[in-house]
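Given below, in the form of structure tokens, are the structures.
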Structure P
Amino acid sequence: MLIFNPEHDLCLANGDANFVPPASALQFGKDCANLLEELFKDDVAKNSNRSIVAWGWNSKIKNKLLKAGVPAEQLPTDNQLCYIKQLQHRRTAKDCFDYIKSTLSCELLTQDSPMECFSAIDVTGFVEKHRAVVLKAPWSGSGKGLRWITDATLSHSDIGWCKQIIAKQGSVMAEVRRDVVQDFAMLFHVSDSPSYDITFAGYSLFTTRNGTYSGNLLASDCKILEILAQYIPVDIILSVKDTVVQFLQQRVCGKYSGYIGVDMFVCKGNDETPYLLNPCVEINFRMTMGVVAKRYFNKNLQHTSQTDADGSLQLKVVYARSADDFRSQTADALWMVSNTADRLLQNHSPHGYYAVVVSNC
């Protein structure tokens, strides 16, 4: 059984096994419920010691499966779920960033480490020092839990937000805001065998809008490295990859198995170094759309030389409020996962319509 539960991050942030996620997140999961079955049925299920594989594991999905009669031994233990939540705290990404920076002496890496702030005073000090800042809740869904600060002052609303997050989650993560040129990620998989081997699963070149995922380029790793090499030498990217593996070996082996996505970006630098690499912005201890895009490419496109060469296709998530808009947005889809047919006929869906599609860029 493969379960697509895109509400995972929200459930992890809440922590309550009886938490009810927003209806829109649940609708996304229902509309694209077949996503993992379409792409991963042949390899993920057979290569796992568990008969159940989820997009992400949290107490909510475990409780739901237990109530449905799934034996507890087929599910992660409570201790494992607790450790997954600890890993998903943005503090782990900060630790990885610091590890890379201390291991690699490289002027092309961003140097300002994120700061974990435990009070509004801490946040104010960081903002006054760096001026343009992004504040992040330690746990949050994609594109959620972010606060963008564009000058050296915090508004009353900003301070109130910080105090609320600190009261609920214990801290706020503060990072220097950068002029991002290209988002990308390194994908890894940790086996659930006794050795807990970490394998590199590929690169993910993606786009975002205000921190929210919007799409992935479908291309080979060689093509993605060629694109990134316009900004950062390949040997530096490969050194970062090796260092991330070292960090993950120390942090997760024996305690977590499954996919890991380490988000990074290339940003503008200065006259001497026009571009810089932020080697760890976020780490996702779950499946990601980058993993989905890589699996689709490997399954359907890697033997197609033209597509491999130019990356002319993209995988993206489509959301539309109306049936007509949905039909318009998916009209040119070359491949689509969507369980919306019945509601489209009714021309009514209070929570909109979702699909994961492959189309021309």
Structure Q
Amino acid sequence: MMQTANSAMISLARGSRGLTQKELVEKSNGILSQAALSKIEQGLTESSIEIINEIARITNYPVKFFFEDYIPYSHHSVYHRKRKTIARSILKRIDDNTEIKILHIQKLLVAVDIPDDSFPPIDPDLPIDPLSVARSARQYFKCPKGPIKSIVEIIERAGGIIIPCNFGTPKMDGFTMFIDKTPPLIFINKDMTGDRWRWTLGHELGHIIMHLHRFVQDEEAAHVEADQFASEFLMPEDDIRYQLHSINLDKLAALKKYWKVSMAALLKRAQSLRLLSPRMARQNWMLLSSKGWRLREPPETDIPIEKPLVFEKLLQIHRDELGYTTEEFAEMLRIPIEDFEENYQPKPNPKPRLNLYVA
């Protein structure tokens, strides 16, 4: 009996390539109609092998991709840290590519033991105080006073997996996926500056700790809580308050190098702690704007990107210990070799900080 193609994989293939149904049909040389494609993607009509071969040609996925036994996780908790102006079409392409990456991660985890999550627990029935949660998290992770040395290391040691992504837009910073029987997955824009990278990870860590085990009705309120968490976690009031008096641009630039957060984040922190008069705050924001630093802070103040290791270690284990070639990787993940090389080609890795073992 011939196996039926998975309608969800057809939709993901199309969406991940940034194609609408109409655009895919137009490329199908008359083999497909939009009515037929719509019913196929909705699971109302089975697709013939001729149609699958044509969709595979257009989307450049191997035929086996369309027969994967996979149910998308779009209904699971996900918090996008994005600009409100991001187009729905771009967001769909990002989400569909993320679904495919989740399938790949699940395949990679089959052969590897990864430590259980160990993020600080909070009572899901009690109201959330993001500042108290952040202070407790610093204690839980045994963070010394002052700046967080590496937020990547904190998240990875707690069991999270950070996946750098090419979103193809600066309007998406990152997001966290909470999926049953899978570690928290943070997908982050690899093209951000180091300070925005750290802030986004602090924001997503807040989501993991505060929102993983509770039902969130108001996503915007959850983002506000995550930002409040990130502010206190990265710039604890008791440690930074005395440094934020008499703020000016030179002082913000110096503090940025020390705290590893943006000048804008430091200015907002000074405001939230009521260490600036409205006039002085307005004057500093106007100076940042006049120099173009609201969009891009001076390169000489850039913070190095913190390099995630766990996801690369998963690939490294398959390559070095399990003997996977590039061709075998692509075959296992059901993607073209060029897709694997673009997204997953392992780079020379420093000595890992975490122990992962072949299962």
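FYI, it's all coordinate maths here, none of it is from the lab. Predicted, not measured: the structure shown is a model, and the values here were computed from it. Cβ atoms are built from the backbone, for glycine too; each structure is taken alone.
Source structure of the calculated read-out (distance in nm of label points 7 Å out along Cα→Cβ at positions 278 and 302, 3.0) within P, Q: P.
Where does the value 0.95 come from, among P, Q, when FRET efficiency 1/(1 + (r/R0)^6) of positions 158 and 222 (r between Cβ atoms, R0 = 30 Å, to 0.05) is the thing being computed?
Values: P: 0.10; Q: 0.95.
Structure Q accounts for this read-out.
Structures P, Q were shown, and mean count of other Cβ atoms within 10 Å over residues 94-101 at 19.2 was computed from P.
State the single structure among P, Q that was used to calculate helix-only ellipticity at 222 nm (-39500 (n - 2.57) for each DSSP H run of 4 or more, over all residues; to 500), giving -14500.
On the way: P: -11500; Q: -14500.
The correct label is Q.
I have 20.5, 62 for Rg and Dmax of the Cα atoms in Å, calculated from one of the structures P, Q. Which structure is it?
Details: P: 20.5, 62; Q: 22.7, 76.
The correct label is P.
Assign the value 3.8, calculated as distance in nm of label points 7 Å out along Cα→Cβ at positions 214 and 334, to the correct structure from P, Q. Going through each structure in turn, the value belongs to Q.
Ranked by distance in nm of label points 7 Å out along Cα→Cβ at positions 270 and 294, structures P, Q are led by P, which has the greatest value.
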